[in-house]
Structure P
Amino acid sequence: MADAFLEACRAAIGFEHVLTDDADTAPYLTDWRGRFTGRCRAVLRPSDTDAVARLVRLCAQYRVPLVPQGGRTGLVLGSVPDASGDAVVLSLRRLNRIRAIDPFNRTMTVDAGCILHDIQQEAARHGMLFPLSLAAEGSCSIGGNLSTNAGGTGVLRYGNTRELCLGLEAVTAQGEVWDSLRGLRKDNTGYDLRDLYIGAEGTLGVITGAVLKLFPQPKAAITALVALNGVRDALDLLKLLETACGPTLTGYELMSDVCLRLVASHFPALPQPFPERYPQYALLELSSHESEAHGVALLENAIEAALEAGVARDAVVATSIAQSRGLWAIREHIPLAQAAAGKNIKHDISLPISRIADFVRHTDALLARAYPGVQVVCFGHLGDGNLHYNVAPPEGIHHDDFLREQAAVNRIVHDSVAQFGGSISAEHGIGALKRDELVRYKASVELNLMRALKAALDPLGIMNPGKIL
């Protein structure tokens, strides 16, 4: 049966695009963080939507589960197969065409396998902006971004990936092509199937194409790093900036002093903006559609007001592109510095912005009591309520030993998130890693509705099994 299935796949997409040798399949089987390696029956590499549909029909015919995969940059084991070896990996890397650009409608139609950075560059070549930006943008694919409803640094101004997508093309679990590649801002004709597939992590169907929303390129982007006494001051500064700068405020990131020390330790060539240390820092960016002078004036006036009010302690405003990149490099190197320091227990959480300071104070104290000397590496997109609240072992405890406490640490953090009205996944998704946690924190009504949708759209249960539900 397995041989007949693989032979049918080879007939559908070509012998060379059905990978079965261990050396060929290995790059598709390990997650981004290197924590888990699965097994698969084969890796299938279609080149277009019709080929995807043919393969999905074969999977349905032979009852073979499939795992859609893009750039493999996910952090929750959502795009790698399990250890059973029953599933095939459906790699969408060859679906990498920019299909069309409509400058007047400000839209771009792309294949799901297009790399995010390539989409950004193509938009820029046409004098437009695709604002989705995240650390893995040089490797991640837009299909993966849509499947996880990725966030990034521009959510405060532009929203998550869901809000940047106007239309979708997807292959259903039955192998039918649903073509809704319409660049419409308004389409009130029944259930919004687009939003159903976005964020579903490939459990309902395979996204193969999308119509993306583009924006005018700003005349200038101005970056600043502000030193603060605490998280509460970061919230006060955010409120002040939103009032003073309005929609020109496009990014607002929180970084603790622990983060900056970690980066300085492992990447000493990066800038050290302040001569003394402060408990917290806010990295912010304004995008002006008038002029650089307009943006600088807005930002400097707002920061001056923050300093006079005692909300801010010190500030550095980038005066060149190089300085701006240097400040952003500090933020972008936090996960790299963490990886260099050793393994840690990661959390991607969201909270009502008004409750973030209380959450951090409360949860830091809980962890300190449970694990004296523990190091919390807290940073993230404060402007939209998303924190990466990571927990590193106390000094003298090996990271592998500390990882054995992951379930207990997760319980402390996630219970606290629930107590403060938050979510255990802000932008990374659920995958297999948080599947059991979802059962604890989702209401039974929500879970039953999700299961009903899964059963209706994927009755054979072949689409990315074991993920989310």
Structure Q
Amino acid sequence: MKTDTITAIATGLSNAGIGIIRISGDAAFTIIDRIYNSKAGNKILSKESSHTIHYGFIVDEKQVIDEVMVVIMKAPATYTMEDTVEINCHGGIVVTRKILETVIKYGARIAEPGEFTKRAFLNGRIDLSQAEAVCDIIHAKNELALKNSLNQLRGNVFELIKEMRIKILRDLAFIEAALDDPEHISLDGFDIELTEHLEKECQEINKLISESRNGKIIKEGIKTVIIGKPNAGKSSLLNILVGEDRAIVTDIAGTTRDTLEETINLNGIMLNVIDTAGIRDTIDIIEKMGVDKALRMAFDADLIIFVLDSSTRLDENDEAILKLIKDKKAILLLNKSDLVAKVTIDEIQGKTKCPIITVSVKENMGLDEVERTIKNMFFGGEITFNEEIYITNDRHREAFSQTAESLKLVKQSIDNGMPEDFYSIDLMNAYETLGRIIGENVEEDLVNMIFKEFCMGK
């Protein structure tokens, strides 16, 4: 596949030890031969062996721009499956840009965001799900998200879909063959066999869909809202989780008037934590706006942490919060356990089904139990990536849902005694929908949209 030659800075554009300018395309070696001089001045890189590195200088005519190391990689054994050159220069902004400008001057054009990976996809080196995993790796916010993206980059999603499509295609081919040659191939009893296949495939897909919420949480973090009465210790909890004083803490009730948001890495689990105004009846207009906002945030949260001051008796505000979290994923923290308790676990247990943990935010007591409880609530304990596949991409989730719907329609046709050619229509829809995840028969506009999410140079 003939292409023009693209180039971009592959490292961050900032003063650093090393900068990398990547070139890919038919003219990559022609360009580097024109702008590279070896120390002896007689080396032509296009004649050198693939996957070798060379010390020399980048020059524009007779002007030396920088002392560099140049890596040459010949097609097809490259990321893009095209001739590729990587210039490792000093990492200053000025010198990196100057080398990029020189590469463009001698025949390359600046790459669009994600164009190197787009070429890897278009040239067949990776499928579309792997290309999206590359973007997810770049933007991974925690170790769990990174591990999941690496699994997808290794082709786990592709292999899963490939296996599903083979099974569907096998059933589809048998039906078509039987309809074309009914004298030699019988469909008698095949509906029972097909139903068994459909049930297994639907079960597998539904498991992926149901666990995709975990995948989204791994990728984006758990939207966590801290609520409670004024002075219960909400802001102190946020500060200790963040590891610095981000929220103002005073003995004056109602200090927090608006939400304060922080992203916290809790041993690999990302919490997008929102500290809210203390929930209570108030005539202060600004404080009331903060309370209303806290209630709205709690309604949309993945997790609510209710901080309750165990050194004071329960009141109507506590009771209102207990009702609010009744049908939500929530953890109740009995805070200020270093003081004389006026609220006990036994008293609270009759009012809520959520986990209750005794803590002292001031003394940093009980917070390890909070971490373990969150892991159990969202991931059933430890998270492993040995064989599990977590769907994190909305496009993949939607395609799996459409596939499941098509397979259900096949089963309905069987149950309703419809002719076998009805099975073929929905089986083919399922087959094609799965194919769109990995990039088969995918629209050009969708491909362009996906790669626009990438950073420059990748």
Structure R
Amino acid sequence: MRGTAWRWGLVAICATVPLSCVSVPSQPRPDPSASAAAFESRRLDVTADWNRARWLEAALRLNPALSEARARATAAAAGERTAAQRPNPTLNLFDEYIAAAAGGVGWLYGLSLDFLLQRPGERDRARASAALETQAAQSDLAEAIWQVRTELRQALLDVAHSQDQAALLAQLVADREGLLSSARARAQAGEIGPLEMSRASIELAADRQRLEQARTRNLEAQSRLAAAVGVPAAALDGVPLQWAAWSDIAALEANASGGDRAEALIARPDLVRSLREYDLADNALRMEVARRWPAVHIEPGYAWDRGGVRENQLNETLHDNELGVSLELPLFNRNEGPIGEAVARRALAGKHIEAVQAELFDQIDRAERGWPRARDAWRSATAVAVTAAQQSQIEQRALQAGASDRPSTLSAAAAAIEARLLALDAAYEAQIAFGALESAYRRPLEGPERELPLNWRTE
């Protein structure tokens, strides 16, 4: 019997060995030098047709923040396996010095196991919490993807706007230089005074500064575009940075239905995240309520002597079989404190849902009102630009017919370019308003992104 007990003890001890022998794949810590070199070497296909969908596909593949968000969602999902596990028993080894009534003293050796009997539904609640954490992480990923798309669209818009703006300003600077040259000639002839010549010089300097600012904004926008895609700025060299017909606001149609608004108010990723937070708080409250009842530990054990202790006059070896039960006694509290905290956290989560939804209402209302106004402002600015262009053409024809002079023609041309710049700025503001509408709905309303599979928004 003694040998059998020892064998069982050896088996119980050896059973714990595999716990320390679980195979874990090795993963060396990232080397900052190597990762920096790898990032610096990233390049884009210069021969591809880089429309907005192609830029978005590259960002979904290369953007480091999205890779991190995906890894975070995977890590959260890994918690579901942990929640599904059942608790292992605890092995206790002990010895005891005793004196038997029949005579003899010695050491008594033994072992026991501690089995935790989980509260009813405790494992299910743990699995539910893990699943909710996974869903919350997936909502965070969907929101991160949309934010990257927003940054990408804005960067492309800034690149296109600054390019077109710089081209117009270059023409304006040329006209201002012509006006300054004419002003100098007229000043030398005594036709105008120094004040008019000074005004022409100041206007030229101001427009040159505007041109340099537009070029600076273009470089800054290119850097933001590269960051949104997930490549160094050097990777954009040779890649056509364009957004065809971006300033044609008349082609934009907000093909949004009442269903899009309703879906945004109940299914936007940031709102879904707040809903999962409420579910987690509610599940945590259930866990705390269940802890009013103590967890029960069953502890079977067995002990034997080493030959010094005798059970009776027949010198039979002493053996001891044990069965223990342990539990926490709810004498001083029944978990009222943690339950109260969980109730308060659930109430807070409910108020957070209301706050998030109120913010959604505000964003959607402002976007729905702002887009038509920005479109109307563009139409007005475009009409002014058309009128100014017509006047410039009239002055040009008058010059050719000898009915006008070169300064008047250059002034009309400069005024026409200024009007086109105003129309370009109005188109830029309209595109921003349209992007705000898309962000409010969390869905593209036009453009090549609509041709991509729907799962780009969540994966």
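Please state which of the structures P, Q, R yields 2.02 when Cα Rg over 2.2 N^0.38 Å, for residues 126-389 alone is computed from it.
Going through each structure in turn, the value belongs to R.
Thinking of P, Q, R, which structure, once log10 I(q)/I(0) by the Debye sum over Cα atoms at q = 0.06, 0.08, 0.10 Å⁻¹ is computed, gives back -0.53, -0.75, -0.96?
Working through the options, I get structure R.
The value -14500 for helix-only ellipticity at 222 nm (-39500 (n - 2.57) for each DSSP H run of 4 or more, over all residues; to 500) was derived from one model only; which of P, Q, R is it?
Considering all the candidates, the number was obtained from Q.
Hey, distance in nm of label points 7 Å out along Cα→Cβ at positions 38 and 350 derived from one of P, Q, R reads 2.5; which structure?
It must be structure P, since only it matches.
Every number here is computed from the coordinates shown, using simple stated rules; none is lab data. Keep in mind that this is a model prediction, so the values were computed, not measured. Cβ atoms are built from the backbone, for glycine too; each structure is taken alone.
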